[in-house]
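A.B. asks: Given below, in the form of structure tokens, are the structures.
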Structure P
Amino acid sequence: MTDRDLPDLRRAQAGAVLTLTLDRPDARNAYSEAMVESLVRALDEAERDDQVRCLILTGAGPAFSAGGDLKRMLQHDGMFAGAPAELRRRYIDGIQRIPRRLAVTDKPVIAAINGAAIGAGLDLACMCDLRIAARGAQLGSTFVKVGLVPGDGGAYLLARTIGFPRALELMLSARLVDTDEAERIGLVHRVVDAAELLPAAQLLAEQLAALPPLALRLTKRAAYRSHDLDLEQALELAATYQGVAQNTADHAEAVRAMLERRAPHFTGT
């Protein structure tokens with residue numbers, strides 16, 4: 001698959017790190033049907049590619065993503081067309097494919113929030129595992145301001161990211177959050193100057209990509225799945241994953257490298 005096969009999205013790979021850039025800058029990277037399809041396809045391919053160990057998601061131009069395309073909403077065009085039953089199906093078969101795909105992506109995904117992350121754009125950032133924001137970016141769950149609800153699962157995603165009380169306040173008020181507040185409430189993990197955003201995201205991604213790949217993926221999977229389990233179920237899951245990890249070549253290589261005081265070489269096996 002080439003970038004010509006991925007309209008409204010750009011890919012760039014450096015070592016084991018794949019960067020996906022939402023590429024509708026004239027529309028502030030609002031979603032299009034093509035962007036949804038391209039992003040799902042790129043994530044599918046990245047998950048199957050052993051050469052990719054970590055992903056970065058960012059936006060082209062001054063915005064991360066404005067979410068829904070308001071002009072097309074007003075025109076009831078494309079993904080915004082149809083009676084209630086038809087629109088329900090469009091959401092399920094369209095934009096909701098993105099949270100479903102990211103929910104089963106075991107490789108770490110970092111959101112590099114280069115500018116405004118609004119509505120479904122904020123939800124997309126919350127679908128990622130880690131979030132770094134450029135100072136000055138604004139974030140908001142603004143659906144109610146335009147008479148809508150978070151149709152891509154944002155009510156679920158935001159509450160799991162910052163907790164229910166804070167998420168409810170942001171969704172009901174539809175107010176924008178600056179990066180200082182976003183960092184304080186845990187909506188983003190780190191804030192950097194705009195010029196440092198992609199280098200900081202790349203460095204973090206390279207640090208993650210340098211770890212044993214299977215252990216990293218199992219740890220991510222355990223963290224997310226344990227969130228919905230009781231203690232006994234979480235312990236059973238941990239024991240199962242540990243049984244797998246402890247029998248890998250990478251585990252043996254990591255222990256040997258520590259004992260021999262040298263850098264390890266991981267193969268993903």
Structure Q
Amino acid sequence: MTPVPEVLTPEVSDREMLLFQQLFKQHIGLHLPLSKKALLHSRLGARMHELGLAQLADYHALIAPSANHAERQRAIDLITTNETYFFREQAHFDFVVRELLPLWRHQARLRVWSAASSTGEEAYTLAMLLDTHRPGGGWSVFASDVSLRVLNFARRALYPMARGQNIPPSFLKRYCLRGTGEYEGHFLLEKAVRGAVEFAQRNLTDLAASDDGQFDLVFLRNVIIYFDAETKLKVVGDVVSRLRPGGYLVVGHSESLHGMPLPLEMHSPSIYRKPS
């Protein structure tokens with residue numbers, strides 16, 4: 001028998017890695033360490049093959065010019081990590097229901113921002129909770145991400161059944177429609193929840209380019225770990241400036257704002273309040 005040749009990942013040079021480090025840092029604030037060479041090639045390799053490009057330097061030369069925004073956005077979509085699921089880090093949602101919603105029960109309007117919404121599970125989780133516990137309305141969820149690919153997925157609100165395993169049974173019954181025919185094995189979030197969430201592309205390192213108003217609650221979870229210290233401070237500072245006095249900021253359980261000069265009080269690890 002003829003042995004199957006081993007497929008080797010082409011070596012990524014330090015120079016190529018530096019080029020992409022600078023590009024992604026410039027456009028989305030992403031810190032890509034040298035240890036992520038294999039990740040860089042695995043994420044971009046298929047697209048390079050489609051374009052007939054053999055070297056990462058050639059792909060960089062293609063996407064670096066300001067005029068080639070569409071292909072650069074495609075590279076950003078490929079490189080960004082989009083791991084999420086419904087009711088991820090359940091304690092945060094318990095906090096919203098147990099403490100925040102009773103605190104704001106007399107407030108006529110609540111605005112919530114899922115600031116790194118990925119494929120939408122976090123935003124729709126918030127919408128289901130708000131619809132359940134504030135059935136009279138008076139609330140909205142704004143969801144943003146830098147990746148157009150995941151935003152397009154999120155707007156469909158159509159998910160494989162496996163993605164709903166953490167949704168409580170009562171919520172599955174009330175808000176999720178089981179797919180049939182070509183949508184067998186999927187569920188669609190019902191219209192009221194879909195319509196309550198607005199999705200838009202936002203770059204957290206360039207929030208000055210848009211004015212989305214002020215929010216009572218911001219979820220900024222599991223994204224600042226991808227920024228260096230300087231970018232992290234800028235991003236969180238800009239997000240906090242969009243938080244109303246008395247509002248709350250929630251970051252991921254593995255993230256901390258300790259030592260950062262921000263107008264925030266720590267309510268508990270990963271949950272912060274902006275003083276009134």
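Throughout, read-outs are computed from the coordinates displayed, never taken from laboratory work. This structure is a prediction, so every number in the text was calculated from the model and none was measured. Cβ atoms are built from the backbone, for glycine too; each structure is taken alone.
A.B. asks: Taking distance in nm of label points 7 Å out along Cα→Cβ at positions 139 and 179 from the coordinates of each of P, Q, which one would give 1.2?
C.D. replies: Comparing all candidates, it corresponds to P.
A.B. asks: A follow-up question, please. Can you rank P, Q by distance in nm of label points 7 Å out along Cα→Cβ at positions 75 and 107 and just name the one with the largest value?
C.D. replies: Between P, Q, the highest calculated value is found for Q.
A.B. asks: Also: From which structure (P, Q) was mean projected area of the Cα convex hull in nm², for residues 27-98 alone calculated, if the value obtained is 7.1?
C.D. replies: Working through the options, I get structure Q.
A.B. asks: Name the one structure among P, Q that helix-only ellipticity at 222 nm (-39500 (n - 2.57) for each DSSP H run of 4 or more, over all residues; to 500) of -11000 was derived from.
C.D. replies: Corresponding structure: Q.
A.B. asks: Looking at structures P, Q, which one was percent of Cα pairs over 31 Å apart calculated from, given that it came out as 28?
C.D. replies: P
A.B. asks: Once distance in nm of label points 7 Å out along Cα→Cβ at positions 155 and 171 is calculated for all of P, Q, which comes out largest?
C.D. replies: Largest one: structure Q.
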